[in-house]
Each structure stands twice: as structure tokens, then as C-alpha cells.
1. For which of the structures I, II does the calculation of mean projected area of the Cα convex hull in nm² return 19.6?
2. If FRET efficiency 1/(1 + (r/R0)^6) of positions 106 and 242 (r between Cβ atoms, R0 = 25 Å, to 0.05) computes to 0.30, which of I, II did it come from?
3. As an exercise: helix-only ellipticity at 222 nm (-39500 (n - 2.57) for each DSSP H run of 4 or more, over all residues; to 500), calculated from one structure in I, II, equals -18500. Which structure is it?
4. On distance in nm of label points 7 Å out along Cα→Cβ at positions 114 and 314, which of the structures labelled I, II is highest?
5. To which of I, II does the computed value 0.55 (FRET efficiency 1/(1 + (r/R0)^6) of positions 58 and 234 (r between Cβ atoms, R0 = 35 Å, to 0.05)) belong?
6. Tell me which of I, II gives 23 when you compute relative contact order in percent (Cα under 8 Å, 6 or more apart).
7. If P(r) over Cα pairs in 5 Å bins from 0, in percent, for residues 218-305 alone comes out at 3, 15, 26, 25, 18, 8, 4, 2, 0 when worked out from the coordinates, which of I, II was used?
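Where a number appears in this text, it was derived from the coordinates with a stated rule and is not lab data. Predicted model only: the values in this text are computed from it and were never measured. Cβ atoms are built from the backbone, for glycine too; each structure is taken alone.
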Structure I
């Protein structure tokens, strides 16, 4: 959704159509969405994204449309330079005067950022980074200025990791990360991996794939992968293939689902030698004991502590698509700090 939203925003600017990027700046208590949720609103209403639906989203769409009323320009001209952003506070209950009549009970602030021609370069750059699975963050001014900017790179700067209010040079911004820091290494390109890849793209997990069979690897099978490699399942070959910016980090996860226990063991040797904080392996408990005992004998003493197997939540999954859903759900829980 994020990549599509950023691309849609760029198209609105290119066409000279006035639009607002509407973002949750802060949320306390029970709210439909947390800080960082975004949607794009034009004169005709919602273009893409969501800040949670319901009454809050409906009211914000109306406010954006009202602000856009009467503003426009021919394609190619600098649009609506008179437009400024604004911040709105909403009480999400049905008891407080001024409340929205909702029963969530929380409070939220919503930032409305007009999209000007000056934002085009930042949005194009953001789209390019998202295609490569590299982290970046939009910096949206809280003072009404339409001059959004982009922060990028894998530096440990907090604004790249989670949505938050930050300050730079005396100005306050809402920093909205656009790409997850949590990449998934998908080792094995079979039926479950193909189904899981579709979900990872929708869930905005950047992912990388590898298989030793050409027919089960490559960008043709995994077009959304940041890297789709044909490589033998040996620790040495995998380490050589996934090096430099592709090397696994603490923020990353492994989903190992090769075609047999030997491939799993080889892939596990590579994963256990990395700092990745989640390692899941598909297979039965019997296979787990066989592989674990073998790796423990080789000196991988933390294999039982670090590795989750069978991979995925226990929901009775049987088909490749069902198993992929169970794995994706577990990855969501891991990313949210619930594991």
C-alpha cells in the first residue's frame, strides 16, 4: 500500500491536481490506526490509503475536500502555492462535547499536508527506495508548511524506525517511515514460498529469496523480491550471495522452507551465523529433532532457543496458501514485538 500511495501522490502532482496527504500524527487510547497511517485525498475524495475508515476517515476526507475547494491548475504548472497544511484534533467518543460519536474512546491528531510540485523529487526518490526495499522516511512539517522532505539510509536514526514527532533546526516534523526495517530472507522457492511472497508484498515486508533450482528462483517467480537469487544451499554460498547491503541484520527474519532436511540444515547454518532475531523453519517436529541434534553436535548450542519450528501460528493450516497465512501472521506478531 505504501508504494502505491507514494506513486499515486506523484501522479497527482504531475497532473496538477490538488491533493492532501492526510496522516495520523499522534494517537492515544483506543484508535482505529496508530501514528503514521496515511491516505491521499483529492477533490473527488479518497484516492488511496486509509487512516482507519469509519467516522474519523470520513470527517478527514470532508475536511481535505473543503480545503481543496476552488484550488487547481493546468497540468505542468506549479499547483496551489497558496495552500498550507493544518493539524486537527479529534476526540473519539460519543460522550464528550465535540466528540465524533465513536466508541473507541481515544484521541488522535491528524496532519493535512498539501502536495506541491516541490514534493515531486522526494516522492520519486521514495518510490525508488521502496522498490529496492530500502528504508526511508517522509518528514511532514507540523507548522503548516507544504515543504515535505525525505530522510533515507540505514543509519540508526530513530525517525527511520517508527512514526514519531521529531525536531530539526528548530522545526517540528512528523516522521513517517515508508519501508519496514524488518526484511525477510525466504530460503526455498517452493509452493509455500510463492504464496508467502504474495502476502509479504501486501504486508510491506521487504524480502529476499534464494533457491538452488533455477525454476524455483529468480525475479520471474518472485517479481516483488528485493533480490531473487539462484544459489546453492551452503553457508559459504549463501554468505557470499547475501553480502554487503544484502547481509542479514538483527532486524531481519529467516523463513526456511527448502525441499528437504539437508537443505534446511545448510540454510540454518547460515541463519544461525547471522544476527537475525527471527528464524523459522517449515517441517515436522520429528524433522526438527533430527536437524537440531545434528546442529547441536556441531556446536550450535542456541539452535533450540533461536529457531521456531514448525514455522507459523498453529491454525490448522494444510494448503500452501493456508500455511503462508500462518507464517505471515507469525511474522506480523514478530514485527510488532508480540513474540
Structure II
């Protein structure tokens, strides 16, 4: 070689440093795409797309639109549960951006996230004070309640009561708890509610512009909470061993899908970072292990749950294993 460029080629300045940088960005983008849980994202997109379609249906079939909306809103709540556990992006910011607009209206996403992650302290499951999702009461607090409230809460411990009265009781407890937390100076409560309100206003504006009335939409939101109460009804029981407090309901039907397989609840509590669509295979592969761990707290289907508890209380309202030093 004589040191000159071969004929027909043009010398260009060397810019080798930019190519690896571009390749690095491309690889990072590909890794980010590979981390996306596409089944979750697909269900999310389908749910959000279905919402305005069902609102539009109300102009022709209002009696069909309300129950369909209740189903969609229940599914959206289950998707919000996936979001707070890091799905489908593995990014808190991305999950929050998706979760801030809650078409179900009643529960701010950031409050749900904060309280639900506290609920995942398994050693405190069912604790009347430390588990934000517990339906049990301290026996001394239970004894002090007026008779009408005890009757109300006893009805709430049947499945029918949980589906009809449960949403109202749960919302009252939730709002009252947030008011107490705000009064004590919790800095998160007001912020979380303030970030919820613009999304709620957007939802109400869209509903007002649709053929569906606002009261009918409120009924659909309540219906969604009623559906979700089917899942939470047996989700946890009082037990000396924390691992035995979470249920398995071996259902594979519509309700299991609406709950995104959270009916396999002990599996979720043991592996909260596992996406919903991987839970059934995980359970099938280690079924005996999970049932040993949760002390055989298992039901074959939601049909069995309805047959057993529609009109019968599942357990007492007063925590049966509660001790003052617990």
C-alpha cells in the first residue's frame, strides 16, 4: 500500500465513537422492549379501548352497558394492581402515569399503591390495625360497637353482604382512614388525592358527554367494587402462621380472568413480582408445595365459594386469634 486511498473511495473523517454510542442506545431500547410484559399491556389497551365503546353502547342498550362497564372497571382495577407491582414496564414512573386516571373513580391509584404495598407485609396479614386491607376488628373494639353496627358487619361477612354492603362499608372505612391520616399530618394523603382529582374530572367529563347518565355510571363503579369483593371475600383468614393466611381458589373461568389470577393468592404473595399470566403455570408446577405452605386453605372454584358462603358468614368479625400483645 502506498498510503493513498484506493481509487473510487473517498476519505471521510473518522467518527468511530458515535457508532458504539448509537449501538448502545439501540441495545438499551431493545432491552427495554424485551422487558415489557406484552400480555398485560395488551389487556390494558383493550380495556381502555372498550371503555368508550361501552359508554357509546348506552345510547342503544343502557341495561347492557352498565353491567359491561362494571366488568371492565373491575378488570381495570386488577390491572391497576398489576401496575403497583411493577407490571408491565418495571418502571414506577410509567406505572404511575398509567394508573393516575382511574375510571372506577372511587380509589386514587397512589393511595391504593401505598396501602396495598403495606398490606404485603405478610407477618401482619389480617392484623386489625397494621393490615390496611383487614376486615377483622380487635375483639375489644367489636364489643364496644352498638348492636346495629355489629349486625351490619356480621351481614358483611356473608358473600351476599360483602357484595351488596361491602363496597359502601369499605369506602367509608377507606375515606375515614384517610381523613384520620391527613388530620395526623400524613404528608401523602392530600397529595395522592390531589393527583387523583384531574383524572376523575376527565372521566366524569367523558361520561357526561356520553349517552350514559352519571348516576348509571356511578352504579357501574359500585358494581365493579361488588365484583372485586368476590375475590377479597376469602382472600385472607386469621391463622397463627402468616403463610397459611392466603387462599388458593382453583378457578379458571371469567372471574379468574377479571381478577388476573389473583385467586391464586398465596402464589401472588410469595411472588409479588411475577406477572399475572405466569401465576397458573407456577402454581401447577408446585401445587403441593403451595398447599402445604398455606395449610390447605383452598377452594376448587368460585362456584364452590358461592355455595358455601352466599348466606353464611365465613368467620367472626372479631379477630379470633387476636391478643393485646400481638
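1. Working: I: 19.6; II: 26.7.
Comparing all candidates, it corresponds to I.
2. Working: I: 0.05; II: 0.30.
Among I, II, the structure yielding 0.30 for FRET efficiency 1/(1 + (r/R0)^6) of positions 106 and 242 (r between Cβ atoms, R0 = 25 Å, to 0.05) is II.
3. Values: I: -9500; II: -18500.
Matching structure: II.
4. Working: I: 5.7; II: 2.7.
Largest calculated value belongs to I.
5. Of the options listed, only II reproduces it.
6. On the way: I: 12; II: 23.
Here the read-out was taken from II.
7. Working: I: 3, 13, 23, 27, 19, 9, 4, 1; II: 3, 15, 26, 25, 18, 8, 4, 2, 0.
Structure II accounts for this read-out.
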